[in-house]
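Take a look at these structures.
Every number here is computed from the coordinates shown, using simple stated rules; none is lab data. Given the structure is predicted, the values throughout are model-derived calculations rather than measurements. Cβ atoms are built from the backbone, for glycine too; each structure is taken alone.
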Structure I
Amino acid sequence: MQTLHGSYLFATHGWNIVAGVAQPKAIVEGIDFNGDGTLVSPFATVSLNGTIIRSSGSPGTYTVAADCTGTLTFTGGASYDIFVDPNGKQLWMIQTGGVLPAVFEGTATRLP
């Protein structure tokens, strides 16, 4: 597998690290992979330390290597290392960069 195509639901929770203090973060987000290394998030609901933020239309890019590892980056936002199930039904993501340090990982599942 070297590409992703279709709609996935990313549901996860973890922590942002702010001034050395862990603050809870949770996300439920749609991710539409276009099959060409680009993506868009048609909707997202984020809870940051209890503050709810909703967004839509966030673009990004991704790569997938032959060994099913890759990267995902939201434009102007967080970046992730990913591992894609060989049949493309799920991918696992761990945040590797962003505005704040974070301990954050989760699973995205392909929608029918």
Structure II
Amino acid sequence: KAQDFRWNRYWNEAVDNLYKSHMKLLQEIYDKHSGSFKKPGEENYMAPSEFEAIWLKSGLLNDRFANRDINVCFNLAMQTRIDEINSDRHLKMSFIEFLEGVARAANYL
């Protein structure tokens, strides 16, 4: 299911053009709302609670895009990890994963 979204709705020229025209804004949003849990020297990442906070503050939640959908968008946007027991990387969203998370959320709106 996650890959179907990528092939059918995400990896296309229209989305690419939209990202190119709004990349600076998206980067600023990511930078502003990420890094709260980052340790010194660690690469910047966005935690699930930080991703959720963006959408809660946005005022975009409604009958089609509810609070429960935020975590679904986060999880489906994350790259698959081999070891979720001994590593917490599956909870650390990179900027590229954030872009997909935004697209998945927009798909609900």
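Starting from the value 0: which structure in I, II was helix-only ellipticity at 222 nm (-39500 (n - 2.57) for each DSSP H run of 4 or more, over all residues; to 500) calculated from?
I
Hey, log10 I(q)/I(0) by the Debye sum over Cα atoms at q = 0.13, 0.26, 0.33 Å⁻¹, for residues 45-92 alone derived from one of I, II reads -0.34, -0.97, -1.27; which structure?
II
Computing distance in nm of label points 7 Å out along Cα→Cβ at positions 61 and 85 gives 3.4 for which of I, II?
Among I, II, the structure yielding 3.4 for distance in nm of label points 7 Å out along Cα→Cβ at positions 61 and 85 is II.
Can you tell which of I, II yields 16.1 when mean count of other Cβ atoms within 10 Å over residues 37-44 is derived from it?
Attributed to the structure labelled I.
Assign the value 2.1, calculated as distance in nm of label points 7 Å out along Cα→Cβ at positions 29 and 101, to the correct structure from I, II.
Details: I: 2.1; II: 1.1.
Structure of origin is I.
I, II: which one has semi-axes √(5λ) of the Cα gyration tensor in Å, as calculated, at 21, 17, 16? Intermediate values should be presented prior to the final figure.
On the way: I: 23, 15, 12; II: 21, 17, 16.
This figure was derived from II.
Quick check: 2.4 is what I get for distance in nm of label points 7 Å out along Cα→Cβ at positions 5 and 77, calculated from one of I, II. Which structure matches?
On the way: I: 2.4; II: 0.9.
That value comes from structure I.
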